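Computed from the coordinates by the stated procedures, all read-outs in this text should not be read as laboratory data. It should be emphasised that the depicted structure is a prediction, and the values quoted were computed from it without experimental measurement. Cβ atoms are built from the backbone, for glycine too; each structure is taken alone.
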Structure I
Amino acid sequence: MTEHTDDGATVYTDEWSGYARLSAEGRGHATVNHTPGQREWARDDDGDGIREVHDNTLEGLWAALRTFLRPFRGISKHYLHQYVAVFQWAYNKVGVAGMVRTLLGLPLSTPTAS
């Protein structure tokens, strides 16, 4: 994690013990509890009505990657990074296009001619 985050960055995760060292490595760390019976998916720590602590974005990204890879019915680990790069490009392209359309006040999708 420390190789891919800046000093002082806050990392939002579940409570997996592998993340326990983040605070000692100079990273802020906030968690949500996914333990059965105590499940929380997001938390509002400062009481302003916005749930700042969650890891739903990342979980959604992994779910989208799995869906993207499923039609290939298994791929070699040797080429996995290339499949992930194509997915990353497509994911970012759609995200940027949607953001630009929103900023311009345009609909997110163009109506099709019938």
Structure II
Amino acid sequence: MTDKPSKKQQVFTLVVEVGRKAGDGLPDKASGAGLICFASGVDEAEAVRETVAVLKQAGLAPLDVTGHGTAGDRRAQGHEIGAEEVALMDRALAENAVIVAQMDPFFD
């Protein structure tokens, strides 16, 4: 019997839109927020599931997640990835974690 090779963890860039929820910590007049997250997973679907779970645990209300692929995917699309972003991605991989790199509140 041969063992299936295990899939390697990768880091995915996700953009998450969150709505309002009591105690979410967003500014009073905000209608929600946009987050840029770096999340590890064997595939993008796992990274999305883990990110949604972590954000819910943090008291946020995820509404929509858009995947932008791995750093390699993004570079292939012509994106420039700075040293700070690379450091956060490396941390997400090393810690098997979801890192919220940026949060921008939405105001109507």
Structure III
Amino acid sequence: MSDTKKPKKPSRQQVYTLLVQIGRKKGDGLPDKATGAALMCFASGVDEAEAVRETVAILKQADTAPLDVTGYGTLAEREEEGHEIDDEERALMQQALDENAVIVAQVTPFFDKL
């Protein structure tokens, strides 16, 4: 038997920036008068479709009601489009990649105007 390990294949995972709109659901943790929220997420996946599926699944497990997901692409794609990406955002993207995770970076509740 050989003690040599196979070299680890480079990960095909990439991190995608997703904007998820959620509706209200009991126990969702949103402020009482909020009608929903927008969540800026960084999610790892081999493609954007996988990142979206994983994000929606995790958000449903967290008792939220995902309604719509808009993808903004990978870090490289966003840079090509001229998006300004600060160090904190880059660190969260790296964390999502390192942990093969979905990171909710920002929550913006929606309120109806009366």
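Computed values, structure above
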item: Structure (I, II, III) behind the derived value 22.1 of mean count of other Cβ atoms within 10 Å over residues 13-20; result: III
item: Identity of the structure behind 17.5 (criterion: Kirkwood radius over Cα pairs in Å, calculated), options I, II, III; result: I
